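Several structures are given next for inspection.
Every number in this text was worked out from the coordinates using simple rules, so none of it is lab data. Just so it is clear, the model here is predicted, and its values are computed rather than measured. Cβ atoms are built from the backbone, for glycine too; each structure is taken alone.
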Structure 1
Amino acid sequence: MILLIDAGNTSVKWGSYAAGSIVTSGSFMHRGGIITDLADQSWSELQRPAEVYMASVAAADTAQPLSDWIVKQWDITPVFISSTAQACGVTNAYKVPEHLGVDRWVALIGAHHYGGGAQCIVDCGTAITLDMLAADGVHQGGLILPGVKMMKHMLLKNTAIKYSSCKQDSANLFAMGTEDAINSGALYMATAAIDRIVGDMKVAAGTHLDVVVTGGDASRILTLLVCPARHDPELVLKGLAILAGGR
């Protein structure tokens, strides 16, 4: 069994990979928590993996304790994936390949192997990223937007609105309270931007684009998108499996 870890800015997503598929998976929020305790709760009952592969955009005070826990628990040094110019049939568009976030890079690899044709990969996490991938695996570049929660925090930080946080609910077009209005407005802003960008990418590329949505806010954003899209919550883990030699 191979343990695959996607360490993001807010949460850690993981999956155990065996016999050509992800057999178990889970996630935990790490902000404000003790990372080693969270690892204990999630992984202490797992069988010892043969290898551990990690894609991390998290700060060092998250990634390093995770690595230390794995070394202590299983005597395995995790392999940290980095963005490269080419891998697994995908070509990086960035002039400095390592400047492309590794989560975006691994998602591109997952999309190329599990999809078909030209694609737009939308990752709805702490930030929202959109990347276009040509049918031949050549990355065309992409954009980065604030995520839904970040939009709400920016609004609350720069206004006199009294609410310190907003519930993570679905969007209501006619919100009847300030908290609901902020939550719904951020969701509509995110989905409107995604729909517009996907439309412009299709025009610029002159071809149909399959839209693949992943990330923690994907399920809420999908309900509002006008463009057809499919949900793949394990896209980054699938890309990690490919890089680990699983396919």
Structure 2
Amino acid sequence: MLALEPAMDALFERLVPGFAKACRGASDEQIAALEALAQRPLPRFYRWFLSRVGVDMGPLEMRSLDFSVDRVKWCYASRLVKADGRLLLVAYATDPASPFHLYYDLERPARDDALLVKRHEFGKRLIGHFETLQEMLVWGLFSTERVTESPRWCAGIIADEEGEVVAKLAPVMERLGFTQPIVTGPYCGIFEREGVTLITEAELGDPPLRHGFELGGPDTTTLRHILGAMADQAALRVKVDEWTPPLAP
């Protein structure tokens, strides 16, 4: 198995060609400053993330979230956020209409990473977002750079009464020639093969009974074949809510 760092470098470069040259990473000193705020070692994936894009995310920049080291440090220095040894601010929400900042729950580690939660600027309730920051970023890139760039794509719901959508999908997708670019948990699925991508995502809960999905590929026939296999071979309930472009009447 490839080490995390070169594997992530290769994956992000494949999804966003020129990624490494277009971004600017944080220094060891800047990363150490965040580790001091966390009051414990940073997740390995987060260290990789900071070392590659901690100063400037380049083409990965998100419209309403600021992941930069300087912004995170500013929030703590301004006492907008208090260091508590459990939660670590990861991204500051810049849209005042939806001020939900992203945090790590460092007491919930997973796969060299940690649980990602969000909280309203003036609230206390934590809302589960993704099981890991890695899942959030990779899922988002496959959505924007693969699925929605496909000639034909669809979106809908996959349901399973046992809450095992990803576990049941995996062997079926493998038989169809798909691979998984990263290891995910039960709340997120990412599957790809040449010209076709399937991504799923569920609200964090126990168990995840419903996943939203996006499936992109070359044509309707190919996508319908895959949808049929998901329903029949994986014994899942699959409902398509929209096609892009819309199907002919």
(request) Please state which of the structures 1, 2 yields 15.5 when mean count of other Cβ atoms within 10 Å over residues 11-18 is computed from it. (result) 2
(message) Can you rank 1, 2 by distance in nm of label points 7 Å out along Cα→Cβ at positions 139 and 187 and just name the one with the largest value?
(response) 1
(message) By the measure mean count of other Cβ atoms within 10 Å over residues 123-130, tell me the structure among 1, 2 with the highest figure.
(response) 1
(request) Rank structures 1, 2 by distance in nm of label points 7 Å out along Cα→Cβ at positions 27 and 115 and report only the one at the top, that is, the highest. (result) 2
(message) Given a value of 0.5 for distance in nm of label points 7 Å out along Cα→Cβ at positions 107 and 235, calculated from one of 1, 2, which structure does it belong to?
(response) 1
